[in-house]
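Structures for review follow.
All of the numbers you see were taken from the coordinates with simple rules; none came from a lab. Nothing here was measured: the structure is a model prediction, and the numbers come from that model. Cβ atoms are built from the backbone, for glycine too; each structure is taken alone.
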Structure 1
Amino acid sequence: MDKAEWKIAWNDGLAVDVPEMDEEHRQFIARVNEINKAIIDAAEKTTVEQLMDVMLTEAARHFQHEQQLLQQWNYPQARAHAERHDQLIAKFKHALKEFQKSDLSFVWALKGLQMKQLLVEHLLREDMKYKAFLKTQKRSR
């Protein structure tokens, strides 16, 4: 499989126009890319598992920071966004458990793809909602 198929390339379409959030999103994408590269390169299972665990820890930290900012900005959907974060963390944990149970590399590949898909969907669907809100707030000031 071509490695490019597994890689998420940062582009302006993923930016929420909040520098600190965009930087955290870039780092999060880099973690997903590291996991996917490790899977493609047939790294040891423990290596892939460690990368997944680091990503999960960093995701939880990022989500907490993002939620604090959303509250500061009085984002009306802050509570719903936090619930989406909780759901995403639960899905990541589930994928990690399934990964840990399997000795089959194709299952690892599926879990890597699943994490990539979940991340991109969250960025494009959920985070873009607060981007639009913030643009509206800037115009009204």
Structure 2
Amino acid sequence: MSATILEQVQSDTRTAMKAGDRERVAALRLVADALQKDAKAGGDDEVAVLRRERKRRLEAADAYRDGGSDDRAASESAEAELIGAYLPAELSDAELGGLIDAAIAESGAAGPKEMGKAMGLAMQKVAGRADGKRVSALVKERLAA
């Protein structure tokens, strides 16, 4: 059985502690905490938790950058990158396009007004391997064509 993402994060935290890397330890502890809270709440989608946490860090980095606090923005960006390392590889544009075309065909969606039907299936097929905004934009583009 392969290790869960939480187990991997905890193992990496121990390694970072032994190496004396305080910043990495702090970031990994936050990630582990988010994963543990989700698990206690009955959640079983570790990838969704990681995506949410990564998105929070990226938004915080943008806010800090806009506020002129480049050092804090860099810290948030570094945490987002660290979290990204635990996410599955993103789908290529060609792979994503193929999944979306299949979802549209399967759903029978025939235009922009039926985007919801296609999006539900597309997100299931993508299974966390592409950002929702990216999927949405491509579904919208394909249905408008």
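Which one of 1, 2 has semi-axes √(5λ) of the Cα gyration tensor in Å, as calculated from the coordinates, equal to 30, 16, 11?
The read-out was computed on structure 1.
Comparing FRET efficiency 1/(1 + (r/R0)^6) of positions 60 and 124 (r between Cβ atoms, R0 = 30 Å, to 0.05) across 1, 2, which is largest? Let's see the in-between values first.
Working: 1: 0.90; 2: 0.50.
Answer by largest value of FRET efficiency 1/(1 + (r/R0)^6) of positions 60 and 124 (r between Cβ atoms, R0 = 30 Å, to 0.05): 1.
Using relative contact order in percent (Cα under 8 Å, 6 or more apart) as the calculated read-out, with 30 as its value, let me know the right label among 1, 2.
Answer by label: 1.
Tell me which structure, out of 1, 2, gives 33, 14, 9 once semi-axes √(5λ) of the Cα gyration tensor in Å, for residues 68-131 alone is calculated.
Answer by label: 2.
Match the computed value 0.30 of FRET efficiency 1/(1 + (r/R0)^6) of positions 84 and 108 (r between Cβ atoms, R0 = 30 Å, to 0.05) to one of the structures 1, 2, and report its label.
Computed on structure 2.
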